[in-house]
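**Q** The data blocks that follow each hold one structure.
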Structure I
């Protein structure tokens, strides 16, 4: 399969860590103190910090080299082993300080306590690490600086070395002294980090204004600000900006989301995309990774499949089958509903929003014009299938729309095999829903959602036409 982002190589420099997880059951309280006793059953280790950024790049099939400081200890050995497994090239310099390690004790997905093992690195160690900048950057397309404030970075030297070669520098900053990153291409702070430097932001316009001031003071090209459930905003030196809404429907864990954002953004830049296109990919990746538990990555395959999630109108069975195959490939849960949706009203919007929350992709099957006429009478539909499809496809909750000419959607249900089949209305039981037996047979779920009171297309049409069936408009 062709790689999503073709690039020479990306170099990640920063504070590498080992994230350890002890998993077990907490079934009793210690007799020694009022604390739970966890019986450890599994010891898991994952690359963390800058190493997680490198892991995210490797998941996108991007060649990556990780540069950082470690200790002469078991944690460093486990870190190298994990990086090797994921094909991450690494140049880890051994120092007298221990490898930064964060140990989390987990019980049933709940974190009971976190223990940090770390000592700040000496400034001389960071300076010595930067001595290899020219060699490491010789064939790089992008440099990523992942700063967790642990002392591994001498940002000015790395930025100067990269800029001398015309290599973009993307920085995940830390602390309030952003002067350290002067001359970089782009900074990727979250909103809290951004406000800690520029002050409180009360509006989108104020965010852009303060971002431009920061960009000018540091001679940057842009700033990409992640804003949690508000999505992310890219601001450039000329004052232009672009915003993307958050794409995640359900958030399981935001741990490591910043690493995914900067990795995807850097990979897209290395591919030659403009910063706005790179940010769009980064936002899409962020929406995927926060739906996973713990520090996670997003694969190139998942990202490509998710890119096709908001497909709009599907014109044929072939397009429908391809859409479903892509969804399965991405591990997405498909929700299907069907209906006429002749005149879209608030009840429809609320219903579709609730249906979308039951899975990852909402696919709406629409009755054709002939099908609607057979069901509703010769004066329906009011809007043609093409117009109804266009309106529904424009809703944020709806990912894809397909038409059908039969009286029921049973044929489409066989093709799609949705994980969840949803209908709205006053059904007395789910057994009354067309397709119930089909979906139940393969282990799917059927749900009936309630109607919004006093809202229906028939009522709206009657009101418009008036008591004698004549339009009141």
Structure II
């Protein structure tokens, strides 16, 4: 099946389409302007002829009313005049005008008088080349003054102007098309440079950036935006590589421990305490399971682009009560009714991670509060975190020196999951000194 004109048009380049569109618009505008010009010019010239002819006819009518007409009637601008009496006879004319046949018969004269507007008349039957513009006025004693003026010169002038426009308009359109083709090509040159530079960026040249033109126009904004996107993609790739590297590093230790315990047990089965070996393997397996869950949670957060999996009303106070009840060291000091919009499982994971960290480092107790303004605090009386490290601990796989032991701490993903989940729900999280201990403050927007 043949392609439609629209399909053909869409396949053309941007430069071609813009040039054709500009030329088409100019051609239409020039054609409309030429038509308006010729129409206005024709009307203005005809009005001038009508006015001059009317003035001559009125002068003859005044003379006819005063019985002062002379024969032949004298005019200075070539106006043809006939004076017709009540019986239809021509009594006075200008020099060279027919004295026997009126320019207009009685019926035509009556129509012109009734409408009060000049009329057009072919002068060839009266041996006058071209057309005439005819004015009719009524005089005393039943006389009628018929004045006419040739408009051949006007028609010739209009025809000349039309020919000039007919030749000049296409020339202007072609000139504009050429200029548009050159200007659009120059305008699109930076975009071609962007395309070529983008084609050169591969996985081995990720740090390259697109050229930014000096002119502060839309192409400059496009190049800046694309470079920003490349920077974000590079940062995201670096974070992903770092995550994979750190995850591999974290996985090596429990896997190596499991392998060592099993190799020792299999190498010396007669002196091996199999329950102890199973407990050690189970402990390392649980560590692997927690690490896998944390990595999966971070992957889901990254995949969703920082938005919660669901946005539905969540009774945060119920989530807090259910979570705190699982920890014997924790005390729920304040728990006001609070409803937020988000994912209940993600919010429960946030509180679980905070409680795990607090219980792991507390000396005696953990206190939890939830106020009506959506502020959740988890406070322990442990060693706390130095102020210079309170921002760093939110990075992935970050553990302070006091938490390096894998028997005491996790993989350093808990607080990272907390911050990214809270941010996805439109909230904030901060660490404060509890003197002694640490206070984690999570603020979430309350659903009204």
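We did not get these values from a lab; they are worked out from the coordinates using the rules stated. Since this is a predicted model, take the numbers as computed values, not measurements. Cβ atoms are built from the backbone, for glycine too; each structure is taken alone.
**Q** When distance in nm of label points 7 Å out along Cα→Cβ at positions 28 and 52 is compared over structures I, II, which one is greatest?
**A** Once distance in nm of label points 7 Å out along Cα→Cβ at positions 28 and 52 is worked out for each structure, II has the highest.
**Q** Where is distance in nm of label points 7 Å out along Cα→Cβ at positions 244 and 332 largest, in which of I, II?
**A** II
**Q** Tell me which of I, II gives 152, 53, 47 when you compute Cα extents along the principal axes in Å.
**A** Comparing all candidates, it corresponds to II.
**Q** For which of I, II does helix-only ellipticity at 222 nm (-39500 (n - 2.57) for each DSSP H run of 4 or more, over all residues; to 500), calculated from the coordinates, equal -10500?
**A** So the calculation was done on I.
**Q** Next up: With mean projected area of the Cα convex hull in nm², for residues 12-67 alone as the yardstick, tell me which of I, II scores highest.
**A** I
**Q** Just checking, which of I, II has the largest value of distance in nm of label points 7 Å out along Cα→Cβ at positions 84 and 236?
**A** Once distance in nm of label points 7 Å out along Cα→Cβ at positions 84 and 236 is tallied for I, II, the winner is II.
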